[in-house]
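**Student:** I've put the structures underneath this note.
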Structure 1
Amino acid sequence: MLKQFFIICSGADTDILKKCSIGEQNKYAGIGATVFFTAVMATIAASYALYTVFDTLYSAIFFGLIWGLLIFNLDRYIVSTIKKRDNVIDEIIQASPRILLAVIIAIVISKPLELKIFEKEINQVLLEQKNDLTLANQNQIAQQFTPKITGLENDIVVLQSEIDSKEAEVNTLYDTYISEAEGTAGTQLLGKGPVYKEKREKHDAALAELQQLKTDNKAKITTIESEIAELQTTQKANVASSQPVIDNFDGLMARVNALSELPWLPSFFIFLLFLAIETSPIFAKLLSPKGEFDFRLQDQETTVKTWTMQKVNERKLLLKTDNDVNNKVYNDIADEEEVINYKHKKARELMQLQADAFFKNQKGAL
């Protein structure tokens with residue numbers, strides 16, 4: 001039962017193969033088994049690749065089965081259309097496009113399996129790429145907000161420096177009128193005289209200006225700090241909203257690109273393995289000598305070809321003979337008096353009808 005199934009997978013004519021030897025049947029069963037298991041590997045590879053796209057197991061398996069059936073049909077077609085010929089060059093020319101198609105199929109099958117085999121290494125590469133993308137994303141977003149925040153912080157520094165300058169001025173005036181009262185500076189007279197009073201009033205006025213400046217600048221600083229906090233909150237929100245995009249940066253294309261950054265030799269050997277599996281049925285048919293099945297198939301095809309050509313030639317001969325007979329018959333009756341008189345009669349009637357119709361049309365026009 002299993003042998004018969006593999007023979008069907010090989011694409012060979014089962015009716016012809018039943019008449020062949022056991023060895024010939026086993027050869028085609030082996031070819032069919034290779035075709036079948038290649039389709040199984042294609043199903044597994046496609047299911048994994050599609051799972052990275054859809055993130056749904058059932059959808060991945062469903063489309064993976066469809067892809068496996070497609071690869072099975074292509075492989076079966078490739079193997080079944082290769083036929084043994086008497087000329088090796090003709091066989092190579094016949095197999096060249098099929099080998100090219102087999103190479104393409106091997107690449108398509110091997111790549112998803114490479115992604116699964118080197119999954120841990122690919123995850124490490126993707127992690128590094130995600131970290132780089134996260135830093136780059138934070139820097140890009142910061143470039144949008146940093147100039148504004150820096151400008152507002154500079155405004156706070158300017159407002160604070162105004163307060164500090166005014167405080168220094170008030171402190172200087174304070175030291176001046178205290179020194180005047182103590183007699184250590186100014187008039188150097190001990191006591192609170194007119195000069196002391198004047199300096200004290202100047203200090204008090206500057207102190208009032210300082211208090212007002214502090215009130216005004218503190219309000220401005222509070223407003224600016226609120227703007228800075230709002231900008232910083234918006235910046236963090238932008239970073240947080242864009243981070244899931246980076247976290248999900250592990251799709252099929254990202255994994256293929258990550259695989260290309262790994263050493264190429266292991267991937268190349270995996271590709272060679274699937275290339276050998278995919279092309280082995282083709283080379284098995286090319287390298288093996290003509291077997292019993294090939295001779296029986298050739299006998300059947302040539303029989304049909306000969307019979308078809310014979311029928312075509314018979315139809316051509318029948319047509320030629322019929323044309324010759326018709327020409328001879330018409331030539332013989334062309335000179336008969338009865339046929340000539342009948343033709344004259346019908347021609348006269350036709351001309352009369354044409355004249356009557358012309359007269360009727362002219363009379364209607366008038």
Structure 2
Amino acid sequence: MSDSANDEKVTNEKLPGYDVPAVEAWIGEHVEALTPPFTWTQLEGGHSNLTYALVDQNGAKAVVRRPPEGELLPKAHDMGREFRVISGLGQTSVPVPIAYGYCEDPSVTGAHFYVMSEVSGRAMYTPELVEEWLDLPARKQLGKSFIETLAALHSVDPDDVGLGELGRRDGYVARQLRTWYGSWEASKEAAVYDDDRIHELHTMLSGNLPEQGPARVVHGDYGLHNTMVDQQGNLTAVLDWEIATLGDPLADFAYALNAWGDPDAEPSPAMHSGATTAPGFDGPDAMIERYAEGTGADLSQLEYYRAFNYFKTACILHGVYSRYLEGKKSTEGIDVPLLKERMIATIALSVERAENV
């Protein structure tokens with residue numbers, strides 16, 4: 001090892017959340033594919049989880065991921081769930097990283113963590129990134145790959161890949177409605193904002209629940225921000241599975257469809273910076289057709305699922321907005337008035353879809 005590598009190792013021992021020597025010793029004992037010591041590079045994204053790229057002594061690359069430091073909610077930042085899901089889906093055509101190893105012993109570095117293979121490509125967060133990374137034919141291909149991947153996920157029988165106990169199979173949308181309406185009610189005083197339309201939507205959605213088909217693995221936040229994309233427009237991996245569970249696949253699809261955007265629609269605060277607002281992407285009709293072809297699903301109640309997901313998103317934004325107003329989250333670099341505008345615009349979209357139910 002060169003002197004510069006030794007210098008790097010000294011720095012690495014002080015990484016937030018990681019006892020580097022202890023983690024490297026654990027990986028050396030449990031992951032045959034990697035040979036420590038490593039060079040460590042922090043990765044952006046991945047929510048607040050502490051995620052680092054590793055390069056071992058032979059040039060092999062991997063990623064290590066653990067929850068943030070501090071006290072966590074019981075079900076938040078569930079690394080074990082993520083590892084379990086990518087281990088199961090690794091047996092399928094759904095592109096996920098290789099699951100190398102999971103450490104559930106918090107004495108190693110203060111929290112559980114897991115190691116997976118590095119995947120090439122980039123996440124598409126903004127239209128600017130899209131325009132830098134993908135030409136127009138690649139953007140059209142990305143729409144195809146994005147939906148075909150989701151259709152492949154929803155075609156997997158969870159029992160076949162060891163994920164049959166990932167969560168409750170029934171009542172997915174009903175439970176989500178209770179959760180997010182409860183969030184709205186709990187946040188409205190701090191947000192200094194209530195909206196009669198939310199209460200009317202909750203009543204309508206609760207009273208018109210579709211009959212759920214067979215439960216499938218649902219990602220819960222399937223979007224371009226949680227995928228890796230190559231320059232030809234193909235998904236190389238789906239990431240961030242920490243809230244994945246069993247549930248209604250049509251709810252998962254409608255969530256992704258709502259976030260995709262429509263190139264023919266008027267600009268909306270609800271889609272103010274979506275990656276697919278860049279030119280060249282297929283619109284929602286093409287996405288719906290591809291999903292139907294890939295799954296054979298009955299999409300006759302898709303408008304209900306889209307209204308439900310706009311309702312859910314509005315409730316999430318309302319909760320985030322309330323925490324900013326309370327000072328529980330830093331507002332540095334955050335346009336708080338725009339966040340409120342997005343929330344109100346999303347409520348309007350839910351109402352618009354609900355009129356077609």
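**Student:** With distance in nm of label points 7 Å out along Cα→Cβ at positions 17 and 49 computed per structure, which member of 1, 2 shows the largest figure?
**Tutor:** Numbers: 1: 2.8; 2: 0.9.
Between 1, 2, the highest calculated value is found for 1.
**Student:** Of structures 1, 2, which gives -14500 when helix-only ellipticity at 222 nm (-39500 (n - 2.57) for each DSSP H run of 4 or more, over all residues; to 500) is computed from the coordinates? Don't jump to the answer; show the numbers that get you there.
**Tutor:** Values: 1: -32000; 2: -14500.
Going label by label, the one that fits is 2.
**Student:** Matching task: 2.0 is the computed value of distance in nm of label points 7 Å out along Cα→Cβ at positions 65 and 329. Pick the structure from 1, 2. Walk me through the intermediate numbers first.
**Tutor:** On the way: 1: 6.5; 2: 2.0.
Comparing all candidates, it corresponds to 2.
**Student:** Given a computed value of 22 for relative contact order in percent (Cα under 8 Å, 6 or more apart), which structure among 1, 2 does it belong to?
**Tutor:** Values: 1: 22; 2: 18.
The read-out was computed on structure 1.
**Student:** To which of 1, 2 does the computed value 0.60 (FRET efficiency 1/(1 + (r/R0)^6) of positions 257 and 281 (r between Cβ atoms, R0 = 35 Å, to 0.05)) belong? If you can, show how the numbers build up before the last one.
**Tutor:** On the way: 1: 0.60; 2: 1.00.
Of the options listed, only 1 reproduces it.
**Student:** Right, another one. Please compute mean count of other Cβ atoms within 10 Å over residues 89-96 for structures 1, 2 and give me the label with the greatest value. If you can, show how the numbers build up before the last one.
**Tutor:** Working: 1: 13.2; 2: 18.5.
When mean count of other Cβ atoms within 10 Å over residues 89-96 is calculated for 1, 2, structure 2 comes out on top.
**Student:** In terms of mean count of other Cβ atoms within 10 Å over residues 97-104, which of structures 1, 2 is highest?
**Tutor:** Numbers: 1: 15.9; 2: 18.6.
Between 1, 2, the highest calculated value is found for 2.
**Student:** Identify the structure, out of 1, 2, from whose coordinates mean count of other Cβ atoms within 10 Å over residues 233-240 was calculated to give 13.4.
**Tutor:** Values: 1: 13.4; 2: 21.6.
Going through each structure in turn, the value belongs to 1.
**Student:** Comparing 1, 2, where is Kirkwood radius over Cα pairs in Å, for residues 113-168 alone highest?
**Tutor:** On the way: 1: 15.2; 2: 14.3.
If we compare Kirkwood radius over Cα pairs in Å, for residues 113-168 alone over 1, 2, the biggest value is for 1.
**Student:** Tell me which structure, out of 1, 2, gives 1.7 once distance in nm of label points 7 Å out along Cα→Cβ at positions 225 and 321 is calculated. Walk me through the intermediate numbers first.
**Tutor:** Values: 1: 11.8; 2: 1.7.
The correct label is 2.
**Student:** Something else now. Comparing structures 1, 2 by percent of Cα pairs over 29 Å apart, which one has the largest value? Spell out each step's value before the answer.
**Tutor:** Working: 1: 73; 2: 45.
By percent of Cα pairs over 29 Å apart, the leading structure of 1, 2 is 1.
Any read-out appearing in this document is the output of simple, stated calculations on the displayed coordinates, not a laboratory observation. Remember, predicted model here, so these are calculated numbers, not experimental data. Cβ atoms are built from the backbone, for glycine too; each structure is taken alone.
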